[in-house]
Structure I
Amino acid sequence: MVRDKVFSLLGDRPHVKNPKHQVLSEEKEDTFIVETLLLDLNGIESVPAYFIKPIDSEGPLPLVFFHHSHGGNYTLGRKEVLKGNHYLQPVSFAKELTDMGFAVLAIDAWAFNERSGKKESEVFKEMLITGKVMWGMMMYDNIHALDYVLTRPDVDAFRVANIGMSMGGMTAWWLAALDERIKVTVDIGGQVDMDTIIDSRLLDKHNFYFYVPKLHKYFSTFDIQALIAPRKRLSLVGRYDMNCPIAGVRSLEKQLTHHYEKAGVPSNFRQVITSGGHIETAHMRAEWKNFLKENI
């Protein structure tokens, strides 16, 4: 199976026996509650996280797993869900999503925010020589975070979506490809076709974290994204986003449209190209809000 082979390329998977998760604090902020958590996901280092839900909400709630972007801002990490970013729309994802009735999970990726201290390049190299792959370890943290959050009584384990911008967008579609518990996926500025960035000499547009040894020897980007079908996916890209060259976006759109048509669910995949570059436009914000309302 494709998924099994992809997992085999992602390096050794950590196994955590009897994981210990902690709630460090609970605070009311605006119209929602923020739990600050410490999750035991990989047996190497604890993972700081937020669990956010509307005030006075009655569960179980549908969940949106928010994946933060990169942007070279190693001090932000999961705080992006609360504080936003200069290339995101002004209302935070936490506010938008909880106002829509969703619970939200967000974690710090390796080398970001409270997991910083070692540079990303150092983490990548250390993992590489010790039988691990940074992207794989990022995926495993996300999978194990899902293991935790779906045990919570205030979360509806059958109504789970994920969303992210840039690195977060790539995390969103990768995680959906690997984990079928994700029922709805929204990726913003993350539709990156590997053939196109190689041919266009744009590999340096994406940092160390994204590169998996030998992956492209066996699989195209389409092969991995095809694993999401027949589940629902919305992909949002700016026309002038050099991180997501438009030729690759169009190629993936054509292949995925045909793939979803063959699966008998042509409406379950949407590719929307808006104005702008590597930003979340107002058009994108409206599109993903409507998509989540309609599908989860």
Structure II
Amino acid sequence: MLMMDLINIIIGMIILFIGVLIGVAFLTLLERKILGYIQIRKGPNKLRFLGILQPFSDGIKLFSKEQVYLNFSNYYYYYFSPILDFLFLLTIWMLIPYYFNMIMFNLGVLFFLSCTSIGVYLLLLAGWSSNSNYSILGGLRALAQTISYEVSLALIMMSTLFLIMDFNLMKLELYQQNIWFMFLMFPLSMIMFSSMMAETNRTPFDFAEGESELVSGFNIEYSSGSFALIFLAEYSSILFMSMMFVLIYLGGFSLNLMFYLKLVFISFMFIWVRGTLPRYRYDKLMYLCWKVYLPVSLNFMLLYLGLKMILI
């Protein structure tokens, strides 16, 4: 590879990361506005037109606040786990299958599953290193929840992989030119959507941050910039999961406005669910995963494997 190509790829990645961060900023604004209207109030509307600068104001406020150093924390783990969490979630965005100037993985799905698995350890590390009872409980709950739903998420993705017989995310567009996989795999797509909500710790599965019982959960001891990084990591994972849903079920990647509208719509669904549904009970969450989603996704996986064998 020529040095110029390498420089172009690095510049492209930096532009992508900046785009993701701006997208996350406006996703938080969208969430606050939608939740405001659901609760019959305005939401942010003071900073410039329709409160459009509110996310940047919040970011500046958080990063300029004083950093709290805990006496009894495991300092280096406590300090670096939010940074690493944020960096890993930015790294996953390299998977977006652009046609130009980017790294295209032939084993993209495996890379996605590997990076999301590593994110679990960083989340547990953030909870444990704070050395607070609430944060350790929140970290353990988040760990159990995320690992449980990763199993069903991987099995659901395997059903799609059996249909395309490839780990490359680019192939998803070729196989969905005539019909979207959502119409072929409607029950699985709904299971995938709710598993993504559990994976990203979103309502109604936000037990890692159960404010009513865990006082904000694993991130209780984090403030200022560290809290902002955890917040950014959570919302960038929501955007990424929305993109994965669009890639797998809604026609794959295409460089046009429709792709981005679909992505925004799925992100809107995450927010809509938060404004509508109450929090689940933790034992019901685990029951749903192991007694409902796991057998259903296994059966569908065998069904699509059988269909593929017949068609071949």
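The numbers here are math on the coordinates, done by the rules we state, and not lab data. A quick note: this is a predicted structure, and the numbers were derived from the prediction, not measured. Cβ atoms are built from the backbone, for glycine too; each structure is taken alone.
Using the calculated result 17 for relative contact order in percent (Cα under 8 Å, 6 or more apart), pick out the matching structure from I, II.
Going through each structure in turn, the value belongs to I.
For Cα Rg over 2.2 N^0.38 Å, the calculated result is 0.94, so let me know which of I, II that is.
I
I have 1.6 for distance in nm of label points 7 Å out along Cα→Cβ at positions 112 and 168, calculated from one of the structures I, II. Which structure is it?
The read-out comes from structure II.
As an exercise: mean count of other Cβ atoms within 10 Å over residues 48-55, calculated from one structure in I, II, equals 15.2. Which structure is it?
II
I have -23000 for helix-only ellipticity at 222 nm (-39500 (n - 2.57) for each DSSP H run of 4 or more, over all residues; to 500), calculated from one of the structures I, II. Which structure is it?
II
Assuming 17.6, 59 is Rg and Dmax of the Cα atoms in Å, for residues 72-215 alone as calculated from a single structure, say which of I, II it is.
It was calculated from structure II.
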